[in-house]
Structure formats: structure tokens, C-alpha cells
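Quick note: the coordinates plus some simple rules give every number you see, no bench work behind them. Note that the structure is predicted; figures quoted are calculated from it, not measured. Cβ atoms are built from the backbone, for glycine too; each structure is taken alone.
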Structure 1
Amino acid sequence: MDGGSRVAEVLRAHGVPFLFTLVGGHISPILVGAKQRGIRVVDVRHEVNAVFAADAVARLTGIPGVAAVTAGPGVTNALTAIKNAQLAQSPIVLLGGATATILRGRGSLQDIDQTALMKPHVKWMARPNRLVEVVPALEEAFHHAMEGVPGPVFVELAVDLLYDRKIVREWSAKQLDKPNKTIGERAISAYVRGHLRWTFSGSKDPRFHAPKPVPVPTPAERELGKAVELLSNAERPLLVLGSQTMLHPNRVNELVEAVERLNVPVYLSGMARGLLPAGHRLLFRHKRRDALKQADVVLLSGVPNDFRLDYGSHVSRCSVIGVNLSKEDLTKNRRPQVGILADPHHTIVSLSHKVASKDRAGWLETLAGRDAGRESEIDAMAGAATDEDRLNPVRFCRQMNTALADDSVLVGDGGDFVATAAYTVSPRRPLSWLDPGVFGTLGVGAGFALGAKLVRPDADVWLLWGDGAAGFSLVEMDTFVRHGLPVIAVVGNDAGWTQILRDQEPMLGDDVACRLAYTDYHEVAKGFGAAGLRVSDHDKVDGTLEEAISTSRAGQPVLVNAILGSTDFRKGSISM
């Protein structure tokens, strides 16, 4: 069994359904071995999107996503997505091809110090030097990706550890089989033979092991008791649930029931969006800052006090219960009154069985009034005319929200357009919203949509692209077509990097580098074999979206090019 087949066998043992890649000679045996074992190999047009797709699979299934990229540029191209996964705390196993062990540092093709490059951005990494080390390294990689705070890991796999020994020997034949060798050539030949024996020694019968159980960190009873007391006595409590709360996708119903038992108003962010459906009596969306400043107790579940909470100032007037797997995030910028270093899902379920029920109708009414007031303001903005004869982005997003089926999955990739959608488009159910997370990475869209459609093949997967962000991965429309993945892409086309433009031009008096063109993105999609639609009239939006949905459900990817005008809806929205 060659090394590539051994890698594939470990993937199968760990329940990996998909392997994302951009093919390269260094990693070909992994891809062939995976295909032979029933793992679906999905090849993309840029390595970064392979890792983004793996990230989406990890978030939606709880199984580490896996990507394999070739040596050198393949690994460097994947780096942004790896950093995004690190900050988003997504468990990913990245397999990186590399030059032969005997050629390291000798100037071979695509040979760089990949471990030094990756070290700051992954939880753990391995660099097997012999074939016998490959399987143990991969088994450890899966465990480390999930243990504690989830995150990406990296395993560098030299090309001579992946191909059959006979093929590897043939590569060395020029050194081994020279006639009339000089003394120096004999020495080199002996060294190569010795290296080959050492590389393959002890590897005849590989041992595979079942995945190691990953312990779930549970809250200490002392801290849990303090949190119970604070929440039971609170008059104006709030829950703020972040992505880390959603690390157990197969137990999401248990989490919903726990939140409802707590009977505490909830704000959702990141992967937690959609945990409660729109209109749920405990769910609030707007004026979070005002609510936090008025609350007497706030439970931050998997949410650090970073820029999203103004570095802790939003919760400076209340008692804070922090729940986080990361000690650093738990105490970032503002130490909580009660700090629980544990799994957020488990902690919330435990709290829900202990916190005393309390009537908080007045507090809920206050928050509901604020939400309703903000919705009225958005309604007014949705009815406003734009400066041009184009779509009002707020109204367009409202129309799009009406078109969504209950099983829709939403992928946000952009600045101004996606942020507008975040205010106006509601995820219908848990684990139905994907965005990059704290790194704010543009370009995640196609990869995330690819992974989401593979995990949820029967659901409508909507890729909400800003026109700027679309430029990073529009070529993956080709991937959707080739792999039969009918994603619905919507480009909010306002011909600019509008989120930056909103502040740059008034503050600095110059729009340099902020303007794009009203490009025919729908025609680009057609060139890749997808369907392409263009809409600039509100009277035609509903019909256009209906056509996009029916086209997708018939099996063809589709891109809607929505021509947007400008509004002041998000003026002054840059975060630092």
C-alpha cells in the first residue's frame, strides 16, 4: 500500500466525506487513493477555495474538513484560508505536498520551508520523514484539530512518501544505476540506497486506529453555580451566542431547547445566526449595543470582547458571564465576573437545567419595541429612491428574503451588500448562515458555498457576493458546473468597493481605487456553463429570483447580477 493510499485510509476511518484539492504531481496518490475508497474528490480552480470549502464542511458537520494542496505555491495559496480558519476556530486538516525527503533544501521544484510558513497559523503540524510515520501523524492531526479550541492543522507529506517504493526507486535510478561509477558516484549511490531503505523500513504492514475520543471540557461546578445565581437573580439578562456555541451540529436541537428553557433574550452572531427562527419571542436583532448597556447580566457564549463589542465597552456596565474554550478569548480586554473555561454548548445546556425561571415580560417588551422601531426605519429606507435608476439594496434584500425557502443556506462574502443583507435577510434554521468570521476575509464565498452544497445537496444554497468579493472566486462557477453543484449566486453589483468608499471619499476627498464597473458578471457565469440573469428593476426582482431558484433546482448553477444604486443605509460603518 503506497503512502497516498495510507493517507486515504486514515481519511476514511475518520469519516471524511469530501477531499478538496487542486491537483499537483506531489499529491496525486492521495487523490487517487481517496477516490478508490469512496471519498468524493472535488477539485477547485484556486487552492484557497479548497480550504474554504473544507472550512464550510467542518462548520456544518462537526467533522474536520480536509484539503490537499501541492507543494510551494499550492501551500502558499492556501495560507489566507488557513488563517481565516484559525481565527474562526474551524477544525481543518491541510495536507501539503513537498519535495522528496532526500532533496529538501537542495533547490528542487517548489521546495520552500513550508513548516516555518505554517507554524504561526496552525494549532499543530507534522512533517513525517519515513513512510511508517505517515499514518500516526495523520491520526494525531485529526485529534489535534478537534481537541480544545478547534482549529487548522498541517501535515507536510513528501512526494517520496506517497508514491510506491518501486516508482520512487525509478526516480533515483540515475544515481543508483550508473555504469563505471567514480568513487564519488559510488558514495552518492550508497547514500541514496541507504536513504531509500531507511525511508521505507518497517512500513510493510501499516496499523490504522479508530479516531481518538475528543473530551468535551465541562464547566467547573463552582463557576457554574455563580453563573446560575447571577442569571436567576437578573432582571435584564442577555445571551450573546457566537460561533463557538455551534461546535456540535448533530446536537443543535438540544441547544435550542436549552436556550428556550433559560427564557433569556438572545442576540446571535456568526454561525449561531439562525439558531432561533425569525420572529421567535426570545430573538432580537437590532440595537444590540443599547441592549447590552442596559442589561444587568450578559452571558457571552463563545464571544470575545474584541472590536465587535468595542473591546468590552458595550458590557462595561453589567456583570459578565464568559463561556469560552479559549482562555485568551475568555479574558480578552475585559475580565468577566464569572469566567467558565469550557465548551459553550455543554455549559448552556447545563445552565438551562439549573437557572430559576423568571417572568421578564417587561424586559422582552422593551427589546421588542427597539427592534420594531429599527425595522420601521429599515422599511423607510427600503422605500427610498436611489440616485440612479437601479435597485435599492435594502429593498432588494427584503425581496430576496421573501424568496428564501425554509431550508436555505446563506453564504455571505462581501462588504456593504452582505452587511445590508445581514440586517434584512433572516436565516431560517440553525447552521444556515456562513460568513468568514473575525478575520473579515473577502473571497470565502465560492469555497463556502461549494462545501455547503455538498453537505446539503437538497437545500437552496445562496451565495451572496459583493461585486468586489466576487472577483476573488468567480472562476469557481466552473467548479459548480463541473461537479454538478447548482448554487444560486447573487452579485450585489454597485460598481465599487462601497464599504470603503462611504468613508474614504468624505474623509479624504478622493475615491481612488474604490470604483469598479457595472460588469456583466452573469455573462461570465454563462461562459462557464452556468445560467446568468441580470436585474435592475424592482418589478422584475421577484420573477428573476423565482427563475434562479427553479434553474438551480433543475440542476444548473445560476448567477443573478443585481444592479444596485446607492443609499445611506450603512454610512459610517467601517470597524477598526
Structure 2
Amino acid sequence: MRKSETTGSLAGRLALLRAARPALYATVVFSVVANLLLLVSPIYMLQIYDRVITSGSFDALLWLTVIAVFLLAVYGAAEAGRRRSLALAGSALETGLAPKIFSAFERIPGSGLELERDLRRLRQVKAQFEHGGLLPWIDLPFAPLFIVVLFFIHPLLGAFGLVGAVLVLAVALVAELSTRQSNEIASGLDGEVSDFVAGLSRQRSALVAMGLVPSAFRKWALKSANVKTFSEASGRANNAFAAAARAVRQSLQVGILAAGAALALSQEVSLGAIVAGSIILARALAPIDQIVGGWRQSAQARRALDQIGLRVTNASDAQASATSLPRPEPILKLDRLSIAAPGSDQPLLRPFSFEISEGHIVALLGPNGCGKTCLLQTLAGAWPTLDGQVVLGGRSVHDWEGADRGRHVGYVPQEVEIFPGTVRENISRFTECEDADLFKASMAASAHEFILSLPDGYETVVGTGGRHLSAGQRQLIGLARALFGDPVVLLLDEPTANLDSGAVTAFLKVIKQTSQAGVMVIAATHDIRFVQASNTSLVIKQGSVIAADSQKYLAAITPNSDSSIEKQA
């Protein structure tokens, strides 16, 4: 059996609902009380017709009414309680699954888009809980109870109710089989449209500059039209089955009234049994009818839960020690390291070994697409190795719990993304810190002065919805964030790409000072000025990694006038 099938099983879903079980148990208890008390109305009707009207007793009418009202008040409390419990179950589910989703985001390479998708799926599942979408499924097991009560009133009424329940249930099953595929296609296409729009939002400047907005709109409209086609087809089918289920249910209501009246005329049941039988049949069929009406939403929530389960299950279950380890010795060993792009088993870099020690500056050189960025992300622990290992201070970075390891690693990607929040939060990695530590990192990155020039200084809100920063400013904040907390190793991807010549000079000074403080610096670069400041160059060519003394390497090549070594490397 495939893993996706296992995850989509009932057992798999129950495992995902583990955090919500206490609230679900409470929901079931309240549901038992509520469903039993639904019998109050038909029993009251039977007593009115069979006792009160025949006896003419006002006292019996009064006390029966008082008892019925009291029990219905209890029913109201039980109904409110189960809805509240179900909402709490949704919150507990979010609390239990959200950390696992973020853990999967951390452990599975190339899962940037999946984080947003999984959180959207989680909100969809939570909404199903909060809006009571699970209540008809919880009520469904009580339908046989009402059918049994009908049998007690009269076997013919019970048989009529049983046949009616089977008919409505058959409509539900046909609805599932007929709409499953179109629902799945519509859901998948809708996710693609959401991803497309998210991509457009991140590229607004390029779209506007090159006049691509009309083209983007046409592309979006085409994708949306596909979603609309399948969504409308699915909606028509769901509406048709819901209408059929309601028509069958109403016909059954008429039928049981006619059957009850015929039995009453034959003096086999009392007049109260006519009304009571109709009410009880309605209670038995209500959850099936509601399930058919909300089938689409239930199917989408079930599918979303299965997709979350597949992602969570695929994430590594190995839990590293929660004990924070001391600052590692500044030695980075690459032992027979071989790497590949995520999802591929073809080596991007063939096995090689290398050791970097305290205060060493290493330049990664090679043409675009040779694997420099992939190597940096592997050294950071963000991507797994294909073979071999990366050892920092005697500990494999891929076996080290991410939050603890990250305290000792500084990483600046090629395209620095500023997280939504204040400048202070971005530099401090969203942790509480002393001002002295914050200023130390920003000053080391030569970012302090420009931050003070912002409207609110370190409290300026940046990122989505905040103040716009230039690429160079983002680079400086990213460098300050990487230097925060005195890391042991600093990993940089094209660090001078967005800096002018004056900023590059200041940056190289920062790198020199950082290495003199004992930090190991590794940077992927095309800038000969950085190579001149480095001790060692790792040259990547056709999947092989060759180590060379930077000065000797520079002496062996002829640099371009634009300070680039792209062709020579």
C-alpha cells in the first residue's frame, strides 16, 4: 500500500486528530445527550394524544409541559456544549498540527510554497470544526436508534424508516462517487491559481516595468476559467444530489404520515403515533440529508487533512536532543561530501573532503548553476547531503536540532528576504535580546547608521506591509541578522551583488574583522575582490571541487576588468 493511501485511511486521520481527542470526546458525550433528548418532542406528542386528550387532565398537561420544557432546555445546553467542544477541537487541532507543519517545512528541502499551502489547508480543516461541519457525521450513528424507536411504535413504521434511510444514504454514496474526481481537480487547480497570484505579488515591480500586467491577467483568467469549469460541474452535481436527497426526504415524510394515518384508521396505533412517527423519521434522516448537502465542504476538508498528513508523515520523525549544546569548536569538516538538488539522486557535486578552521575565509567559485548555492545550503543544514556528512565542532549539522544549531550559524542568501516585522525583530531573529547585542550585530554589518536614518529607527516596520528597503539595505540587514549572536560560521551567497564599490569596501572590512574574531567565513562569489580577501578558494567545475590557495589561484588567472572571475572559474 502506498504511503498516501495509508495517510488517507481512517487510522491515519485519527492519528492526526490526536491533539483534538479530548475535545472530540466531550463533543461525543454532548451529542449523546442531545440526540437522546431529541426524543422529547415525539414522546411529548404521544403523551398529549394518548393521555391528556383522553383523560382531559389539565394537571397532566401542565406537568408534561414543564418536564418537556426542562428537558429541551437541557438539550439546548448540550447542543451549545457540543458546538463549543467542536470549536475547541479545531483550535486544539491547529495547536497540535501547526508545529508539525513548520517542522516539515524545516526538514523537507524545497518546501517553501508547501508551508503556505499546508497552513491554508489547516485553516480549511479548522473551519469545518468551527462551523459544525462534523456534527452530522457524529449524529449519523444515532440514526439507527430513531429507526428502532419507530419499530417500537409499529413494525411497519420502522420498516418504512429503514427503507427511507437506505434510500437517502444511497444518494449520499452516489454523490461521493460521482463528484470525487471533479472536486479533487477543482481543488488542485484552485491551489495552482493561488500560487500563481502569490508569485505575481512578489514580482510586481518587474510586471509593471515591462508592461506584463495585462498578460498576467490573461494568464490568471485562463487558469481561473479552468477552475470555474470543474468547480461549476462539481457544484451542479452536488446541488443536484442535495436536491434529490431533500426531495426523497420530503416524500418519506409524506409517506410516513400516510402510513401512520392508515394504521390509526385501522386502530393499530394512536393518533399521537402519526405525528411522533413523522418527527422521529425526520430526526433519523436529518444527518444524512445534512451530509449530502455539505458533502463538497466535507470532502475538501478531508482531502486537506490527508494532504497535511502526507506532508507531516514524509517529514523526518527523528527528534534531536532538546538540550542546548555549548558553542561548538570553530572547525568545519566536510567528509566525503556529495550533494544533489532536492528530489534528485544525481550528484551535483561528486564526493570531496575539506576542513575549515577558525578565522578562515573561503571563496566558492564556479559558473552559474554549478552548485555553489546548493553547497552553501547543505553546509547550513537546510538541504540534506546525498552522501558523506558536514561536521561542525564534532557534531553533524544534519543531526543537530535546527533551532539550537542555528544559533551558531549565520546565513545570508543571494536574495535577502526581510521578514514582516520591525528591523529589531529581523536582526535579533525574532528573539528577546539586549540592546547591546543588537547594536553589536548591526554595527559589525555597517548597518547601524542607515537604520538610524529610518523613520522609527530599529522599530521601523519592514517587509510585507511595511517600509520598502532597497536591495543593498536588505543585504545589510541580512548580514546583521547573520552576525547576531556571534556565530561560529558565516555562509554568504553573492554577498556583494547588491552593493556599490564603497559598500563593498566596507563589507570586506567587516569580513576581515569577523574572521579575525575567529569566525569561519564561506562565500559563493564572482567578485575578485572577495577572492583577494580570502585564504582559500574552492573551485567547482563540472561537478568536481578543487581547493586552492586564493593568492596562487589569482596569480594563475587573468581577471576581467570588471572585477569578475566568472569566465576564469
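Figures for the structure shown
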read-out	value
Origin of the value 19.4, where mean count of other Cβ atoms within 10 Å over residues 155-162 was derived from one of 1, 2	2
Volume of the Cα convex hull per residue in Å³, for residues 163-354 alone - highest-scoring structure of 1, 2	2
Source structure (of 1, 2) for distance in nm of label points 7 Å out along Cα→Cβ at positions 107 and 491, computed value 4.5	1
Comparison of 1, 2 - label where mean count of other Cβ atoms within 10 Å over residues 275-282 is highest	2
Entry that produces 18.2 once mean count of other Cβ atoms within 10 Å over residues 27-34 is calculated, selected from 1, 2	2
Label whose coordinates, when helix-only ellipticity at 222 nm (-39500 (n - 2.57) for each DSSP H run of 4 or more, over all residues; to 500) is calculated, return -12500 (choices 1, 2)	1
Top of 1, 2 by Rg/Rh (Cα atoms, Kirkwood Rh), largest first	2
Structure from which 3.6 was derived, distance in nm of label points 7 Å out along Cα→Cβ at positions 35 and 523, options 1, 2	1
Among 1, 2, structure where semi-axes √(5λ) of the Cα gyration tensor in Å, for residues 75-266 alone as derived comes to 52, 17, 12	1
